[in-house]
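These notes open a run of structures that come right after.
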Structure P
Amino acid sequence: MPRVKGWNEAYYTEFSHNKGSRPLVVSYATSPAAEVFYSQENLSESPTGNLFLKGGVFRQVEGVALIKGGAQRAAALKFVDFMRGEPVQQALQTSMWMYPVQARTPRAEVMRHAVEPVEFEILAAPEIAAKGAGWVARWTKVVLK
């Protein structure tokens, strides 16, 4: 089976939910909420779900940080505060489909369709760099056999 370029092709072309031939797709825990949010129908529940298999959930963290030696430290700190603020944390839930970093930030209503994993793998960057290509090769062999 041919590999696809990326997530868009996998989700919107190959995934059987979208009339493709693949019954599973590797995606985000928030994908069921996004399905409801973007649906042209008024859905009361998501048409897709998640499999949180032991050893198969990886926590992706996106963040913002200061660069050592940066010339605009005060402005950078203000930007970090802005990013951590409630309006941005609320907006990121339905634009980047991420859970808010601030526990006090209310969840967007549609996020009730996204079950947040409580257990996930934590891997160090050197381990990912050393083993990543092998993992992808094994995944491809098992899934595409």
Structure Q
Amino acid sequence: MIERHGSVIVRKIVQLMNPMIRLYALYVLFHGHYSAGGGFQAGVLLGASFILTILSSGDDALPRFTHTTALGVACVGLMIYLGIGAIAVLKGGYFLDYGYLPLAGVESARRSLGILGVEIGICIAVMAVILSIFYSLVVEE
């Protein structure tokens, strides 16, 4: 069990920093397919923000997010990644060939939306795996 940090200053600074960290993670995620960055980096930032919350406020801060839940969320991220690749294969293309994704009306943005979908899946998986590693190292079960 992780106890709440004794310092009010630490808790307040974490409360002020977390929205900025999460907003920056979203920026990295959505801007990642245009420049450096993407799903992995955004997942690390999101995972770190949740770990900061747990370390400052105790493990009661995220009561429903446990080691098992983290592994389930990681599987959801992996399924998003694999699903986008499988759709391209089923439509006659190669794995993760975004040109074959069936997005009616947005043919010009198919590749961009496909990359964004993959990056979202990677972000979710990386965030959950980082939280799972944290829980397995810190929390006694």
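Nothing in this text is a laboratory measurement; each read-out follows from the coordinates by a stated rule. Just so you know, these numbers come straight off a predicted model, no measurement behind them. Cβ atoms are built from the backbone, for glycine too; each structure is taken alone.
Among P, Q, considering only mean count of other Cβ atoms within 10 Å over residues 80-87, which has the greatest calculated value?
Between P, Q, the highest calculated value is found for Q.
To which of P, Q does the computed value -24000 (helix-only ellipticity at 222 nm (-39500 (n - 2.57) for each DSSP H run of 4 or more, over all residues; to 500)) belong?
Source structure for this number: Q.
3.9 is what came out when distance in nm of label points 7 Å out along Cα→Cβ at positions 8 and 32 was calculated for one structure; which of P, Q is it?
Q
Output the label of whichever structure in P, Q has the greatest value of mean count of other Cβ atoms within 10 Å over residues 48-55.
Once mean count of other Cβ atoms within 10 Å over residues 48-55 is tallied for P, Q, the winner is Q.
When semi-axes √(5λ) of the Cα gyration tensor in Å is computed for each of P, Q, which one produces 30, 24, 14?
Only structure P yields this read-out.
Taking relative contact order in percent (Cα under 8 Å, 6 or more apart) as the criterion, which structure among P, Q has the greatest value?
Top value of relative contact order in percent (Cα under 8 Å, 6 or more apart) goes to structure Q.
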